[in-house]
Structure 1
Amino acid sequence: MGDKILVIDDEREIADLVELYLQNENYTVFKFYSANDALACIEKTNLDLAILDVMLPDGNGFEICQKIREKYAYPVIMLTAKEEETDKITGLTLGADDYITKPFRPLEMVARVKAQLRRYKKYNSPLAKDEKVFIHSGLVLDVNKHQCLLNEKPLSLTPTEFSILRILFEQKGNVVSSERIFHEIWKDEYFSKSNNTITVHIRHLREKLNDSAENPKYIKTIWGVGYKIEK
């Protein structure tokens, strides 16, 4: 039994194609054509990743993403038929880790799934070698436990948000460019270098940290260069 992946798309040909390619990689696929059936699966199945179509006959992928993020931290990839930037930003803001625009190459989809699972497992593995706990002004990031606390209260971060915070902590005092953050998180050649993707994640992180771009306590923007956490 491979990693368990949820696939939701009302276009049966696409859902079937995604299922075929994932099964060829030995993943276990839970495929649905509607939101309601998928929501039942989310509640009772220990999933490792979800691929959600935005437009569904009985709901939409954004709503399902929100439901997942209420309880789970596993990666979420959105499928959208539109090139509209607003759809992509909405998905990222609601806790999605990546998006794929239709039509897409099946091998690109598989590469993105692998990248997300690698990253998620790396920072959730009980066999992580180094004890890493970062602390800064009431913010605690425990890499081994994949736990973030703000003033001793648990903070719910998506896998991507957690990775960005870890990268900034590891380079504390140094400026980290958007391109470097992107490369650290998504190493596969299929990913286009989108500064806007990082910008959206940083903005969402700041909201959760009650931080501001103008008077940052945690994440400081160095205009035209990147981001940093002060020493």
Structure 2
Amino acid sequence: MPSLVTSLDIISVLWFFGIWTGYTLIADSNRLQHRSVLGIMNEHRQRWMQEMLRRDMRMLDALLINHLQSGIAMFASTSMLVVGGLVASLGATEKAIAVLSALPFVGETSRLEWETKILLLLLIFVFAFFKFVWAYRLNTYCAVLIGAVPSSTEIDVAAKDQAQRAAKIANLAARHFNRGLRAFYFALAALSWVIHPVAFVIATTWVVIVLYRRDFRSRSQQIIRGI
């Protein structure tokens, strides 16, 4: 039984990282990006920056950037709170194992197993934190690029190039923010590893199905795409 459980754990972890990495590579690829919500929104951000050039007062653009940053900051703060909670849980390992052992379908858990599962969650939320912080910083760069664009009466090739760079930075910020959100989804799947490795595999599969539907098959995707 110990060898079987260890094999299931290894398979479930490999499945988890394989699915997460594979979906990220496929969903963010140039071939499919134009069909995803993120890719379609990239086109809208390009249009946003083109319209920004024609505005005399760009307070609207500053408000939009500020709104985006506030949402990103909230997720970054949440990530740090979760990291703190997970670190604290490592100090209550014995109590956590006792609680888990009383649950149905949960086998006997060793201290090493518990700490390994918590460390996986820690890595995921630390990864998400770095993604959110970088997305926040990129939006700051975008705000500076917008501020450097001359007035609408002085639009030339250099100004259009500046707006294009701002759009690219905004798109890059959205990509990192999206990957941070994706990490939250997969963290929920990783949480099921505490119950059983089979539950971990099922939860990982369910998460990637949900992500695929929301990125490529959701009603919001159709509305944004204009279908």
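Consider the structures 1, 2: one of them gives 4.1 for mean projected area of the Cα convex hull in nm², for residues 55-110 alone as calculated from the coordinates. Say which. The read-out was computed on structure 1. Out of 1, 2, which structure matches 3.3 when distance in nm of label points 7 Å out along Cα→Cβ at positions 39 and 63 is calculated? Checking each candidate, the match is 2.
Taking 16.6 as the value of mean count of other Cβ atoms within 10 Å over residues 71-78 derived from one of the structures shown (1, 2), identify that structure.
2
Of structures 1, 2, which gives 3.0 when distance in nm of label points 7 Å out along Cα→Cβ at positions 47 and 199 is computed from the coordinates? Answer by label: 1. I have -12500 for helix-only ellipticity at 222 nm (-39500 (n - 2.57) for each DSSP H run of 4 or more, over all residues; to 500), calculated from one of the structures 1, 2. Which structure is it? Label of the originating structure: 1.
When Kirkwood radius over Cα pairs in Å is calculated, the result is 19.9; to which of the structures 1, 2 does this value belong? Clearly, the read-out refers to 2. Highest-scoring entry among 1, 2, by relative contact order in percent (Cα under 8 Å, 6 or more apart), is 2. Can you spot which of 1, 2 the value 20.8 was calculated from, given it is mean count of other Cβ atoms within 10 Å over residues 167-174? Matching structure: 2.
FYI, it's all coordinate maths here, none of it is from the lab. Since the structure is predicted, the reported quantities are computational estimates derived from the model, not experimental observations. Cβ atoms are built from the backbone, for glycine too; each structure is taken alone.
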